[in-house]
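Please go over the structures that come below.
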Structure P
Amino acid sequence: MSSSSALKVALVTGAGSGIGRAVALQLLKDGYAVVLAGRRLEPLVELAEQAKAAGQQALAVSTDVRDAASVEALFAQIEGTFGRLDVSFNNAGIGAPAVPMDELTVEQWKNVIDTNVTGMFLCVRAAFGLMRRQVPQGGRIINNGSISAHTPRLFSSPYTSSKHAVLGLTKSTSLDGRQYNIACGQIDIGNALTEMTDRMTKGVLQADGELQVEPTMNVQHVADAVSYMASLPLSANVLNMTVMASSMPFVGRG
């Protein structure tokens with residue numbers, strides 16, 4: 001793959017499954033060369049081969065977002081292969097067991113924070129640096145937040161704390177990026193049906209302690225939303241967008 005001034009380049013972390021995979025497929029359809037990053041190489045390679053068969057450009061890179069050296073190697077490969085990055089969708093994230101706070105281990109807390117906060121920061125930092133020095137300067141960073149960036153679920157303190165931190169990181173990046181033509185926004189997703197949220201169809205603990213099945217939505221709606229955010233000129237930005245199953249218990253009191 002060679003660098004081209006006409007080529008749009010996007011990065012998707014956590015691209016091997018779920019939301020990341022859906023967004024990567026949509027960005028490929030939109031004409032981007034897509035860098036597929038994730039810890040498990042096999043699904044990334046499978047997706048890259050699928051893209052190649054469809055006449056699209058994709059590059060699979062095994063990456064652990066928690067590891068600064070791994071993230072640096074990812075961005076060095078992006079710059080070396082394409083010369084620039086236009087869109088970075090920072091999607092990789094994990095949760096912790098839904099148990100009372102005092103039953104969580106420090107390791108479980110740190111695993112979520114290391115992935116969802118430090119991992120997000122490392123990717124934002126590297127994207128910001130590349131977008132700042134590339135010519136033409138600028139680009140768009142899109143962070144995967146969650147409705148948990150605004151309202152918690154029961155027994156979700158690590159995940160909720162991490163997503164509140166992502167919201168602060170998004171706003172700071174949006175402000176810091178202005179002078180370099182770097183736009184940063186966040187998509188907050190509620191109950192997109194993926195392997196990670198399959199439990200919603202079986203019953204989720206509510207604020208009153210009851211177990212209830214929750215409505216879900218097709219993950220393609222998330223992909224379409226990210227596609228829209230990515231399509232804007234850098235003079236416009238979606239700072240925050242919430243895409244959710246309409247009837248899920250978010251705007252109602254628990």
Structure Q
Amino acid sequence: MRVDVAVTPDGLDRAAVASSRVLVIDVLRAATCIVTALANGCAGIVPVATPEEARLRLAELPGALVAGERRGEPLEGFDLGNSPLEFTRERIGGRVVIMTTSNGTRALLAARGATAIGVAAFVNLGAAAAWALGGRRDVLLLCSGERGARSLEDHVCAGLLAERLLAGEPGARATPAAEEAVALAGPYRKEVARLAEDSSWARHLASRGRALDVAACLSLDTCSLVPEYRPNVDKVVAARG
């Protein structure tokens with residue numbers, strides 16, 4: 001089994017994607033929102049590329065909710081933004097949510113064609129690693145990044161995942177990109193909350209009054225659910241146990 005890391009969705013090797021299980025990472029905040037939503041009874045997440053597409057899909061899915069952001073700010077007229085604190089059972093239980101975000105949904109759509117596509121964040125790190133190991137295939141840890149640039153929190157999350165995968169499968173081999181991610185993640189292994197200060201995006205969110213979101217997203221292994229994107233039904237749903 002090969003463990004690889006992509007720091008953004010740009011320039012993905014389509015052949016490598018097609019032979020891999022892919023874990024899409026967007027710690028702040030789309031992946032954390034998706035994990036939270038499904039844990040709270042959401043019927044499924046429909047990822048789309050643009051706000052315009054979200055509105056069009058809403059017309060096709062009566063009763064659905066629309067959620068999303070651009071540059072971290074909620075979209076006008078949408079039911080939900082991109083805060084995991086919004087995705088409560090009372091608001092989204094039993095409902096489909098159509099979602100578009102600056103980076104996370106873009107990465108999910110870029111992973112179409114993979115053997116399987118899961119969603120990972122700090123909150124479900126252990127469960128996501130176990131999901132990836134269960135496929136007995138190469139694993140690509142796909143960071144969403146920040147508008148085409150590397151995101152520190154996603155890169156660290158990928159490193160911690162790679163470390164767990166390599167420990168869980170003795171025959172696994174890490175690519176240089178995975179080795180780099182593991183080395184980067186080392187100082188955060190026991191204290192991911194340090195990213196609240198070290199991540200520029202975390203600091204930006206806190207400056208916009210979203211420090212509670214950051215704290216929720218930097219919590220480790222609080223959920224055992226792994227979202228799985230199934231392009232054949234165009235939804236992200238909870239992976240079957």
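Bear in mind these aren't lab numbers, they're just calculated from the coordinates by the rules spelled out. These numbers come from a predicted model, not from an experiment. Cβ atoms are built from the backbone, for glycine too; each structure is taken alone.
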Point to revise | At a computed 32 (relative contact order in percent (Cα under 8 Å, 6 or more apart)), which of P, Q | key: Q
Check your understanding: Which of P, Q yields 21.8 for mean count of other Cβ atoms within 10 Å over residues 90-97, as computed?
Key -> P
Exercise for review: Assuming 0.97 is Rg/Rh (Cα atoms, Kirkwood Rh), for residues 138-193 alone as calculated from a single structure, say which of P, Q it is.
Suggested key: Q
Study note, to complete from the structure: Computing semi-axes √(5λ) of the Cα gyration tensor in Å, for residues 82-185 alone for each of P, Q, the value 30, 13, 9 comes from structure P
**Study point:** Ranking P, Q by distance in nm of label points 7 Å out along Cα→Cβ at positions 26 and 114, the structure that comes out highest
**Key:** P
Practice item. For P(r) over Cα pairs in 10 Å bins from 0, in percent, the calculated result is 7, 32, 37, 18, 5, 0, so let me know which of P, Q that is. Key: P
Study note, to complete from the structure: When P, Q are compared on mean count of other Cβ atoms within 10 Å over residues 170-177, the highest value belongs to P
Practice item. Rank structures P, Q by distance in nm of label points 7 Å out along Cα→Cβ at positions 122 and 178 and report only the one at the top, that is, the highest. Key: P
